[in-house]
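I've put the structures underneath this note.
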Structure I
Amino acid sequence: MKENIIRNEQLYLNALNRLPVLGARRITALLAHYGSAEQVWQAPGEDYAQILSLKKEVGEQFAKDKQALDPEAEWLKLEQHKINTLSIEAEDYPWLLRQIPYPPPILYYLGDLEALAGPAVAIVGSRRSTFYGQEVAGRLSGELATAGIIVVSGMALGVDTAAHRGALEGGGKTAAVLGCGLDFCYPPQNRKLMEEIISKGVVFSEFPLGTQPLAANFPQRNRIISGLTLGTVVVEATAKSGSLITANFALEQNREVFAVPGNIGSPYSRGCHRLIKEGARLVESAADILAELNLTEGQEEQLSLSLPAPELSDDENKLLQLIPYYPIQIDDLIRSGAFSAASTSSLLLSLELKKLIRQTPGKYFCRI
């Protein structure tokens, strides 16, 4: 009996969520007035206009859209895609998300909700990120995962992708929040990553099936990324980056905001540097985040776990000292005169195998 009640509530919530004229605010107002999604659906259409102060034309369109939609058929589509739903009244609805203004009345998800059973931190940044930004995002996520922190991001290219991968490679859990229905993978290049996240974490959306990844959806999506977490870390951001929208939502939600400093000459550092000037906590390692969030108890030993430093020959150590933390071309290393071209190539390969440097396209190398 209880399962039928829960199913009906989610069935009608999904139906309400399919109506273009509604959104989280209006659905919340209707639920508060009628008491349940089923009662909202069964109520006369003219009542909605009075409760929501809708214009007559909007109210008429609302009633027409509702009449054209079959809640059972829409629910069957979710079952066919094996997509799970979570109403705001459910016990396992994320507690932090429930605290934000106008939380999503219904969430759609693929994966395991247990992936959010613990403290979470958001890591976001530019889609057109630099190698430095991706490296930092991956390292921070790996460190947080080692400490048992769940990493939340938006599965976009660039920093978001690096954050998810860093958490997965660190053996931790990660959650992705999409700005489209879960029948889409956006960006499509991240199909494999999405599958990995579903198998080892969870993918969320508040958008119903068929919702395409339109630009207008992403600011709305960003409030969920910050809302699921104790704090938001911005790794790279231009002056008008969408990541700053996530940071602003975090502030409005009374969550912590962190920023990673970057090259003062890079446009991808301007957003982070502005956040730091405005009071965001400067981040150099996961320890900074954990300390600010009071999550350091019992984590110090985990954070200190690392592989022993590999032994280096004198030549390897000499070449390593010439390689900066930003990409440098192999020809520049050869021109330094420290080693011949053949010896430089051989030493670079050895340092790369020892995971002390990384090669990037164009025969560039940088320290890790």
Structure II
Amino acid sequence: MDYLKRLGNSLLAPLLALGLALAVTSIILVAFGSDVVMVFQQMWGYGSQASSIALILNLATTYYLSAVAVAIGFKMNLFNIGVNGQYLLGGMAAAAVAGHLSLPSYLAIPITIFVAIVVAGAWAGIAGWLKVSRGVSEVISTIMLNFIALGVISYTIIRTHVGEDISVNVRGTRTIPKSGWMPGFKLANSDTEVYGFIFVALLVGIGYWFVLNRTRFGYDLRASGMSPSAALASGVDSKKMIAVTMLISGGIAGLVALPDLLGSSHTYTLNFPTGFGFTGIAIALIGRNNPLGIAFGALLWAFLDVSSQQLDLVGVPQEIVTILQGVTVLAVVIAYEIVRRNKVKAQQRDVGLALANQEVGA
């Protein structure tokens, strides 16, 4: 019975948030004179096609890795807003190294992944060091490091031998040899290949859950995030935890560029997709830093991005999906706060009843 009650409480908030987001979006659609049912039918019909599902899974893989990188920081009460710069710099470094590797796949792919993790982790480590040694807010330092990373990438590709002309007006790293590509797979009736990196993302999610919930390090991390002073009193070095957490968060961020790099583009250009880091923040909030919740949020966000391509054909602006995504994030925050307050009230009521029963029994 207690298990069912906990399960109900955990499902109540996301269902309430989704319902609120759909209601607000429906009101906006009606205000613009659109047929609400038709719009959602078009989105679902397009998004449920095999080729669209493959695109959704590919986007969700990238979103998931970005959100996990952010969530690790959140667990430590750190706001790593620099995932964007970390994955771009790590991806560029990984592509530059991979382009010069003439090794079999079982060596080339792990080396590429390792380089992305190390470079992105080291870049995030700068923010960790500044916070530990100088007390600089990680929000400020990671924002600045985002801009610096973009400058370093542009200079490296344009001004050094790392970059070369890929096509007219497009400059990037050397194309990765085919032995360094990560093979994917195709769904039935789909011409679009699903990135093989989806299995790496799955392992990252499992590792994230295991480390946080089944290891001493995970306990220290969560304890330090909840109360640094209490953690310090129990022997946990909070400064060390901050530095290590930023390194891990940055290392996971380095993986964000790899699904596209190893599965599709096979080179890093100045046109490489950006903005995944900021999307990861929203998805981590939707998923409440839980690996399963983040997976749901990544799939939902990817579905909305892909299905929005159909809206222009029915005379509805694609921006309605951006509104829906933003409202969803706000609704999640509001819904979880409502559920939390109700839970606290229920606990206080149960304690009051227990005390009253004790007094009657006495």
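Computed from the coordinates by the stated procedures, all read-outs in this text should not be read as laboratory data. Values in this document were obtained by computation on a predicted structure and should not be read as measured data. Cβ atoms are built from the backbone, for glycine too; each structure is taken alone.
Annotations
- Highest-scoring label, criterion being mean count of other Cβ atoms within 10 Å over residues 173-180, among I, II: I
- Which entry (I, II) yields the derived value 12 for relative contact order in percent (Cα under 8 Å, 6 or more apart): I
- At a computed 20.2 (Kirkwood radius over Cα pairs in Å, for residues 125-332 alone), which of I, II: II
- Which entry (I, II) yields the derived value 2.9 for distance in nm of label points 7 Å out along Cα→Cβ at positions 189 and 349: I
- Test item: P(r) over Cα pairs in 20 Å bins from 0, in percent calculated as 27, 49, 19, 5, 0, pick one of I, II: I
- With helix-only ellipticity at 222 nm (-39500 (n - 2.57) for each DSSP H run of 4 or more, over all residues; to 500) derived as -13500, matching label from I, II: I
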